[in-house]
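J.: Take a look at the structures listed below.
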Structure P
Amino acid sequence: MNVHHLELFYYVAKHGGISAAVRHIPDGIQQPAVSGQMRALDDKVGAKLFERSPFKLTAAGVRMFGYVQPFFEGLDGVAAGIREAAAPRLRVGAAELIIREHLHPVVERLRGHDPRMKLALRSGFTHELAAWLRDGEIDVAIAPIEGRLPARLRCARMLRLPLVLVVPLDSKLQSASELWAQGVITEPLVTVPATETISRLFRQGLQRRRVTWPTAIEASSLELVSVYVERGYGIGVNVALPEILKSPGVRALPLEDFAPLELAIFWQGEPTPMVQMVIDEARRYVRELWPDWVWPEEAP
């Protein structure tokens, strides 16, 4: 059977006659042509499919319509599903701060390349991001780099963020060296969990100075470190990002000679075109926003 004839029959049966069908058939076909092709379909199947006046499907027509209706009415859904499946999908993992404050401009640039892009965001600590990337739950992780990478992971280094101490605005401390002189520091220390890179870098700096300073309060994010300090809970360890230090009740003391936090984009294997676009646009964003902290290899 001619598939076009079946399509015309679908419209005739659905709308109750040839005249009504002509008003809905998208091809702009005229009524005489539809009538002729319906006669050709009757001849092909060897049975009359409908009575014309008044319109009524015959038993053969009911059977034929039951066959063609699901096919033609399901075409739009199939096409939408194919378009949905073909849309590029990007799964990104990063710290909550990065997702909230810095990922949106990068995403907008990516959508400039392909407006169909679907995005899934997932926030977590560094060890969680590494596990999600290793298990294929995310495509890209933005996280600190520390030590040697596992064999399957690759990275693009982006920037180095200086470490700072965050103290209350009215604190008498003018420099971190005043604390090191104490040997054993009595002020409560506020940090992110010990498993996080920033905490390990800070501990390494303390060890080089032979300074003992146990953690008193463990915060779940860098923003909370500054919040707790502002509320008078102690002195915090953080990075020198303006959005981290925006609390009006705190100020930052540089941690001179402490290793900086080195941020990178991680992925597995050869980068897909989408992952490569993330790398390129993220590097461009970093160069524009923090030109002084860009990783030396990526500096303009």
Structure Q
Amino acid sequence: MQLRLLGRSGLAVSRLGLGISGWGREVDEDEAATQLKVFRDAGGTLIETAEGYGDGAAEFILGELLADGGRDELVVMSRSESAGGGRKDLLAALDSALSRLGTDYLDVWQVSGWDAAVPLEETMSALDVAVSSGRTRYAGVAGFTGWQLAAASTWQSAFPGRTPIVSALAPYSLLDRAADDEVLPAARACGVGILAAAPLARGVLSGKYRAGVPADSRGASSADERAAVRLYLDDWSRQVVEALCTAADGLGAAPIEVALAWVRDRPGVTAAVVGARTAGQLTAALASEGLELPPEILGALNDVSAG
């Protein structure tokens, strides 16, 4: 798998990342082990997790799987989700993540969400402490708007010795291009690498919802999942999915491959982060690595998904 530098850093990551939000919830440890092997065998290095994934179980499972070795070959990224922006709580959340993962350090630690009640300089100082203490090698943010990302990145670059922001996790797909308006331009201007979350729009861009909601799909599971999937089942979304499937047929590829290749190669995107319930689903996503979209297909997908 091809590697890319994350933002203006020297950290190389695979251009497809493995998100493990389902581990410890709908993915048990045996299946997780299989997924990790499939991902590593394909040359994948970037693992994305968070404290809330499986209420911490995802990080625990990943730590168990890496206990026998191979930790240094991966880029492990985690993020705080409930700590707010205070330095004390953020660093406590980081220490808890390290404990669950059974490791002394993260490769990338991301602060999630802008906390308007806490001065930006305090939140950013937690990143400085985390790096200077060796708890993480690099720092990033998640869920920031464009101006928030620009403010954080500018603050960190304003004084020598502060930890630069190298990554920003943001939803981005053919069915969700909101990041085009502010987040992607801010990231490019600041030298921050975008990690595209939900690049398959809850699986809708696989094409499996074209004829309805399959009984074994996420859209037919919990109420929260049903609501999340149905956000992408309106008339406009159906038009995008139909165009995607037409493009995939013309290329002799699966819709999932085309959707991921489109996200992966958007300007400013370092990697697309994909989750899977099964190793088979992950294998299908990894097949996108060999696909390069022709300019005419890119143009058509850009136009139909622009809204």
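Bear in mind these aren't lab numbers, they're just calculated from the coordinates by the rules spelled out. Computed from a predicted structure; not experimentally measured. Cβ atoms are built from the backbone, for glycine too; each structure is taken alone.
J.: Here semi-axes √(5λ) of the Cα gyration tensor in Å was calculated and came to 30, 22, 18; which of the structures P, Q was it taken from?
T.: Answer by label: Q.
J.: Right, something else. Suppose you compute distance in nm of label points 7 Å out along Cα→Cβ at positions 14 and 270 for every structure in P, Q: which one lands on 4.5?
T.: Matching structure: P.
J.: Compute distance in nm of label points 7 Å out along Cα→Cβ at positions 62 and 190 for each of P, Q and report the one that scores greatest.
T.: Comparing P, Q by distance in nm of label points 7 Å out along Cα→Cβ at positions 62 and 190, the maximum is at P.
J.: Given structures P, Q, which gives the highest value for distance in nm of label points 7 Å out along Cα→Cβ at positions 54 and 198?
T.: Values: P: 7.8; Q: 2.2.
Largest one: structure P.
J.: Next question, about the same structure. Kindly point out which one of P, Q the value -0.45, -1.28 was derived from, the read-out being log10 I(q)/I(0) by the Debye sum over Cα atoms at q = 0.09, 0.19 Å⁻¹, for residues 70-245 alone. Show your work: numbers first, answer last.
T.: Numbers: P: -0.45, -1.28; Q: -0.39, -1.15.
Source structure for this number: P.
J.: By the measure distance in nm of label points 7 Å out along Cα→Cβ at positions 78 and 166, tell me the structure among P, Q with the highest figure.
T.: Between P, Q, the highest calculated value is found for P.
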